[in-house]
Structure 1
Amino acid sequence: MSDELAAFMELYSDLPREGPGTVHSLLSVLEIADTPPLGRVLDAACGSGADSETIIRALPGMEIIGIDKQAAFITAAKTRALKVEFQVGDMLWPEGRFDLIWCAGAVYFTGMETALEAWRSHLTPGGKIAFSEVVWRGKPSPEAQAFWQDAYPQMDTQNGLEARIEAAGFRVLSAESLGRDGWQPYYNALRANVEKLRNKSRIMDEMIAEIEAEIAIYDKYFGEYDYVVYLAEPT
């Protein structure tokens, strides 16, 4: 493990979740998706398993596979002692087919189109894909635009992303914004880790500076952008 990855894993350890999200938004997806009560769900890039826990509590008869490329996250997920199969692997190429593929905030690693195309072959008939993605909700201020252009140059508008989903051969069934309730608890927990780890190493302090810059943009400009949870099915 590189020094950069080790610092990242330490900074993001022991968080309730590794990115913005809410239980409500995931439960809404499960309800709209009408996933069979004895079906299969993939929690792609599951992190430490927060969303897998929500899914298994809501749908206890489900077979759930949680997959993440970081072994440390999978180790943490297994400590939840859930009836979930957690495994280290590539989120785009799980084994088998699924009635629902869920991915919280991680399609930006591969690109949305790449993820949808890979997952299409892993859906059962009638299967659906749900994912959250950060999008512009209005005309951005220059400072916010400059920050996100550097951090995530592929960031699109909500309408633009929906058009790309449709162009990829999927129908958008729902699109729900997270709002502040999806961001604030995550940033509060991350701030607590920042204070514990500040001045530990040069690499850690560089990561902390990036996080604090992101939070400063959020504090000043949130509303110009948000995560949106999409539910889509192949056309």
Structure 2
Amino acid sequence: MTAPGLVLATDLDGTFLGGSAAARRQLYDALSARDDVVLVFVTGRDLDFIRDLVDTPGMPRPDWIVGDVGTTVVDGRDFRPLAAIDGEIARRWGDAGQRVRALLADEPGLQLQPTRFRHRVSYYYDPARLRPETVAKVEAAGFDCLLSAETFLDVLPRGIAKGPTLLRLITAQGLPADRVLVAGDTLNDLSLFQTRLKGVAVGNSEPKLLEAVAGFDWVHRSAEPGAAGIADALRRFGLH
């Protein structure tokens, strides 16, 4: 592979997997035709989902996967953890899953997600019932609390999220920061845009995300949804 001309670090649901079938096919074919692309999936999804996804015919295989809202980093070819980053995440988490579940056991408006994650605890939440005191309790206990899509509440190791983990990956792999495009559509992608890397909030983005990035002149707010929004941003930033 030549030196990367593009490092596409993209969310999945609503972003890389969003938009029309024709737009997705056009983007995937364009990426697959290039020999200078490093593809990074940056997602809240777990590795089992991504294993099934990359086996789908026509789906580009990522070089790297930043999964579980930034708490997992693996090689996209063999799904082996990137030890240096994984170890730091594990140290910050400290096997805290049981402690977090106990902390939030009686909080209103929360439903524990059925999947058990390695370095995070995740809930569905009811915006009408979630108390600000619940978020404050999580943060006072030494964790970060991330709300997104008016649906998901993630308890994460302090200082760990999609954006910070992506920056660690870029540094560890010596990737060119000026050739990176980050893409997302919900508030759990906000930390990607806070990196100040070139970015696109695709056309179907959560309104709260669009509000949060309104002053970020390095983020393109595309009118196009999903994959078409990514393609739009590649042209805008001269990365196509």
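Summary of values
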| item | result |
| --- | --- |
| For helix-only ellipticity at 222 nm (-39500 (n - 2.57) for each DSSP H run of 4 or more, over all residues; to 500) computed as -9500, the structure of 1, 2 it came from | 2 |
| Comparison of 1, 2 by distance in nm of label points 7 Å out along Cα→Cβ at positions 209 and 225 - largest value held by | 1 |
| Mean count of other Cβ atoms within 10 Å over residues 49-56 - structure with the largest value, from 1, 2 | 1 |
| Origin of the value 1.13, where Cα Rg over 2.2 N^0.38 Å, for residues 57-168 alone was derived from one of 1, 2 | 2 |
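All of the numbers you see were taken from the coordinates with simple rules; none came from a lab. Quick caveat: nothing in here was measured; it's all calculated off a predicted structure. Cβ atoms are built from the backbone, for glycine too; each structure is taken alone.
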